[in-house]
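For reference, the structures are reproduced in the following blocks.
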Structure P
Amino acid sequence: MRFYRRSIVVLALLVMLVQGISAQETITLRWTTCCAQPDRHELFQTWARRYEARNPGVKIEWEYPAGSYGAVLTTRIAGGAAPDIMWIGGSYWQLYQGFASLNDFAATNPTLQETMPSAFPLFTMNDQLGAAPYGMNTVVFFINQRILNEVGLPFPRTSWTWDDFIKMGKQLTRDINGDGIIDRFAFDFRSGGYDQTAVAWGSPPYAPDMKKVAFNNPVTAALMQIFADLMSGVHGQLWAPATTGTYAAQLAGNGSVAMVAGGVWAIPTMRSLESDEWEAIPFPWLEYEGQRHRNSFASAEGWAVSTTTKYPEEARKFVAFLLEREQMNEFAQLGAIIPAQASVARSFFTPTSVKPQNMAAFLDALETANPLVQYHPIGNEVLAAIRPVMNQLWAGQIPATSALAQMETIANQMLDEYWADK
């Protein structure tokens, strides 16, 4: 009897020990994502269950927080309650200190090794990669081919320049009703981030160390003067006036705009139009002193790992899973993003049987896209501070060279103050 009782006690202790080990081996990773796309939410939850099935002992707690995503992350990071893995976009620059460096991870992860080079600067601060880019977006011009046919113009070549663009624009702008009022405008650029695109045309907007701006250069000045002349009516009223309608409504209206800047998000609208066919093309080139320069508005989405995670290796392993081709193919099929991996992107952004056929225009634009002014820890503040000067330029009140000099002074003073505290 004594032996029997002793055996039961030993067995109970063994059970408790095994349970304790199991509890210790169960890892819970909190994964927070943005934004309010239900199709993404369903896919993310599918991925969480898939990862758990392939990695026993790991539980993925997925969450899409209510409210402003950036504000939620800011509060949680400041309070030491950041999720282990999180989606990040442009707000990376305000929150970068809360993200672990992924330099070593990027050096060994095969998916990141084939990621488009233009993606990395959008998540790199102090030479440290703070998020693994999985998707990008850029902006191109969509051109209404019906309107081109009406005026007898061929579709432009990808080598077109801003001079070509202006010549086309003058032929596309029409007073159709003959009442002295323009009924059809050449283009609209408001949805393409024209101001930030212009400021970064000649080079990235900041020096490599991020301590000074670099946008006061002759190439950027030449491009910004072209934009100012277009906006202020030097070439006629080519640029469509601002409207109160939505971007999609403007496209699907009465054909009042021949060329419209837009990103991947515009494709569903383009393909829903019954009477018009829109084709994509990268922005025109700027020719300056024998050299050609092109830029595009570019943004990225990535996966970041918190500096406070208790499971850094497990978190990176989950990020590696998210970047695998199986998951990236499924995500690309949603059509909401350009896969950052070149081979995956090429498999989706190839000529199609429906318009726009030239999906490769988005990839071509990414090859020459520079980071934006807002991609700096105080980038949003810098952009807000220099915008009044840009508005004077767009109104034709000051030349581009004077505007850039003023913008440089304003921005560098802000940067000096920022870095003085670091």
Structure Q
Amino acid sequence: MVTATESQIFSLDAAGVNKPSLAGLTRDGLKNALAAAGVPDKQLRMRVGQLWGWLYAHGVTSFDQMTDVSKDLRAKLADMYSLDRPEIVSEQISVDGTRKWLLRLPKRGHEMTAPEIETVYIPESDRGTLCISSQVGCTLNCSFCHTGTQRLVRNLLPEEIAGQIMLARDRIGDWPGAERPLDGRLLPVAERKITNVVLMGMGEPLYNFDNVRDAMEVASDDAGLSLSKRRITLSTSGVVPEIARWGEESGTMLAISLHATNDALRDELVPINKKYPIAELMEACRNYPGLSNAKRITFEYVMLKGVNDSLAEARALVRLLAGIPAKINLIPFNPWPNTKYECSDWQTIERFADVVNRAGYASPVRTPRGRDILAACGQLKSESLKVRASARPEADAADPAA
């Protein structure tokens, strides 16, 4: 459980003291915050419901907007807390309308600098997909992924994960009654601008299981952000022991970052395969709770020229997924500085897709979006650095709690 005092999104009051933000907290987090503000136990449930609605159904940014909360309580909350979202360091908008935000989170514990993450919004005419991060950096070192070149700094807290959704809704005017942003080109015409959330940003979400689960409960709550769990997709590189647990405790859609059909190649592309090889991964997929033709697993397959794009690989992929209700996303490789890989030729991708389609699998080729701002799949990376214990102040390095 994350209490309000553990929140890592802060603002400064007039005296320069950090105030934790309530934005993104779970119901338990809000309950603890209200209790710390002196709300009597018998009122906590009602007050949590009030704040929940204002935060997640209306997206308020000021306690003064909470008109059904007493002035005295609003003043007390404003004195102790803020409603801040993560800080925007930069916002880039691609020629295709894709938006990428570099977000800064306040320092935590022994961090010497404020960590940063990236969040991407991909609009289409009838829907919009938000790609959010679950960690600062990543431990998996997938050889084709830019994020994998950044060392893991830390896990994100639930409010830092859910806060990305709130920040995005602020920026694109996705709250009820919100005005269209000044630079609102290529936004969906639908009332809801964010219809889908994918945990495909920085990090391996199943290595931050509890925090991601709690954040997705905030996201899917009918009285709040109200995203259907069928519109939320968690992508994992294959943390096999946590896959069934995720299905049981969260029940969102599942995507597998596959990219190879044999262990030798997948060991190179996705090193976690050395710990959880393909046979174990496929068994976990076949047993995913709720798996059906209506709730298929998406298998992501990046197309790497001369590496995994042969017709033999396509046929092997079909055999590998036999019996699993599945969709296969073919992803043209998105280049990044100093990568050793190239994207497969378009004709090669089409021939590969044809083999998969003829076997009865939907295999859309994902249109690259946001390449010009390094916002496409596999291109996310911030400049946050993990600080080694040896680089910390001597007293901190000696502290067992560090």
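None of the figures in this text is laboratory data; all of them are computed from the coordinates on show. Remember, it's a predicted structure, so these values are computed and weren't measured experimentally. Cβ atoms are built from the backbone, for glycine too; each structure is taken alone.
Descriptive notes on the structure:
- Rg/Rh (Cα atoms, Kirkwood Rh) derived as 1.08 - corresponding label from P, Q: P
- Entry that produces -8500 once helix-only ellipticity at 222 nm (-39500 (n - 2.57) for each DSSP H run of 4 or more, over all residues; to 500) is calculated, selected from P, Q: Q
- Which of P, Q yields 24 [relative contact order in percent (Cα under 8 Å, 6 or more apart), calculated]: P
- FRET efficiency 1/(1 + (r/R0)^6) of positions 84 and 236 (r between Cβ atoms, R0 = 30 Å, to 0.05) - structure with the largest value, from P, Q: Q
- Structure with the greatest value (metric distance in nm of label points 7 Å out along Cα→Cβ at positions 140 and 308, set P, Q): P
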